[in-house]
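Structures follow.
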Structure P
């Protein structure tokens, strides 16, 4: 497999192993489907052991596979078979936090004198970092959580069960290198860096996108380039476009970054039937280092976020259009948890249209599993506090098999678009 800048023109399929194929043995069996679809890279959502408080982003062991998904040998086989099929594999790497069930935190929370204590961020009062952003403010009560064993507080950006790591401790950087080496040694082709804009905390800031975050990334990238050429970093760094673009550095941080702004403005363009909005935005983001690429997308496992849109009235306009009843609202209306088939009421032509926009845009497109067959949001008896659960259903294999037999189906037409794109 040619590793020279392969990420510049790849088509990525984002998928949960269990919801798509049951386990890693099932993933091997489903490779022909993905090959026929036309994708050449798989992004695996978290596969690590986890209590699953946050869809696997609460990791309890960075160097193993969640037992429901199989074994490390199953993982190795999947990587090998994917590579034989010409498909690369990216895994999630959760840099910012671990599960409170992780051995590091279990040790650290036991006593104030524990040697693992400095792996985390602690406070006597829970009053520090008062300006820090709380992305789950609609689901959690602040960023400081009481540790009953020691009577003080640990810092958690997201859920209470996800304790933030202390990146001011050099030991955390060394642990990250071990994790990179472990999975790269098993053959993975890249790491999607989760919540990478939250790593370092500083008083007097909102603890997002700080210069120190970029210093960490430059050092991690140097290690990657020296030891694993061809393996990439893909940044998940939301917020404004001006902040996100910084994660390329000078071509010495992340090889790729998700273009959250483009997703938001794509929907605004469709809503208004005004594609000058996208064209203007494309011009703004085209100037990136030659060894880097945007990851473009129209839906994912989280929400369609409005955060990158600067004007409040435009965010309100999108919210009222996409989710007028507020059923799928996430983060207090800062986004909506919706699959594209739900957005467009299952209208095949409208779904194909947004795919065409995605595939025509500069960047490497990311397809969220099930979008290619028109999967809609789950129907849940009780509305969940975390509305992202609506978009995380099991893949509909009977529907996929039906569409494979129909040359006019959404699946077949989407596949043709992907393959035509890859011929350019």
Structure Q
């Protein structure tokens, strides 16, 4: 009996040891993530499959509200406690902290060839840098949406051709006045509380945020920072337009005035049928499709035209690897899998995202939605990409442009609330970008 007991004890110890060894061999990878729509659910579905095929890897997704993303991530990165990967929009902010995956990749040349060189350079520190640090989970283009049903109910014609912002907002105002009631106030227009969202209209209205040298390149300082200027007639016109929207009650105050010092969007007002024209971007399509359903007809429209043409802003969200990771090989393997044509195709088709992936842009993407408004809107945004101005790409990829973004957001809010005049707001924006450039 004693020998049998020892035998079973030995078996138990062997099993326990095996389980402990297996637990010790499991690699945990963490991803800092934010959601615009359903993409987090799609990602988790894909990761569950990956973990099933790679039982030694556990991937944990930490979802952070977008307004808190950089406030949470930046101190982690700067103190050496970055997650293994993070989904970011301000790609330039963390340059120097990313993991160069090149030594761990199965075929770095083929991987690099999958993405536009401009996108890869956006992630690099300078012209001599050839590292591969991440990939774009989505491409984005800023632009407006309209509630077509409200136009039809009001009997107002939808502007056609190269219509200006003034023409679109005038039409939206006519619609809002026709359909509003004491019990249901409908606003004409709203724009996301974001300097980035203001850039597109401002560029279309002729804004010049920087000068170019004789070779056509942006003028930079000796640190490689673009020398931004806040004061130009085009930017003044765009800023004054947004101020007038608030003064005249065309836009809901809560988007810019009551946002608590952070990014805010008019999406909820739009999905509730309380907004005629909503200036945001392509990343909203998935959320609009799932939230609105068949309540009303909506669609994206081309960016209004002006002295600077018709342009939105390029952009997107990138999944980046951080060099603090203890598991560079496992991180790289997961990144290669997520960015492969087959997996990335499923992600963008289900999340209703645009993509920069060359294979997919060449063969096309079959978006998985039965909402006609969503498919039509994605086609509109795809047509906007070739129209994006060269200045828009510079603004998006310059490493010090986020100071201009935040400066416009904060100082324009102060002008809206009457804390600053427009002249004072522009002066403060200039101070913001100059101080950031001097300290970088």
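The numbers here are math on the coordinates, done by the rules we state, and not lab data. Worth saying up front: this structure is predicted, and the values here are computed from it rather than measured. Cβ atoms are built from the backbone, for glycine too; each structure is taken alone.
One of P, Q was used to compute distance in nm of label points 7 Å out along Cα→Cβ at positions 99 and 339, and the result was 1.3. Which label is that?
It traces back to Q.
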Requested in this report: Could you figure out which one of P, Q the value 24 for relative contact order in percent (Cα under 8 Å, 6 or more apart) was computed from?
Outcome: Q
Query raised in the report: From which structure (P, Q) was mean projected area of the Cα convex hull in nm² calculated, if the value obtained is 19.8?
Result: P
Requested in this report: Identify the structure, out of P, Q, from whose coordinates volume of the Cα convex hull per residue in Å³, for residues 147-218 alone was calculated to give 112.
Outcome: Q
Requested in this report: For the read-out helix-only ellipticity at 222 nm (-39500 (n - 2.57) for each DSSP H run of 4 or more, over all residues; to 500), a value of -10500 was computed from one structure; give its label from P, Q.
Outcome: P
Query - distance in nm of label points 7 Å out along Cα→Cβ at positions 291 and 315 - structure with the largest value, from P, Q - result: P
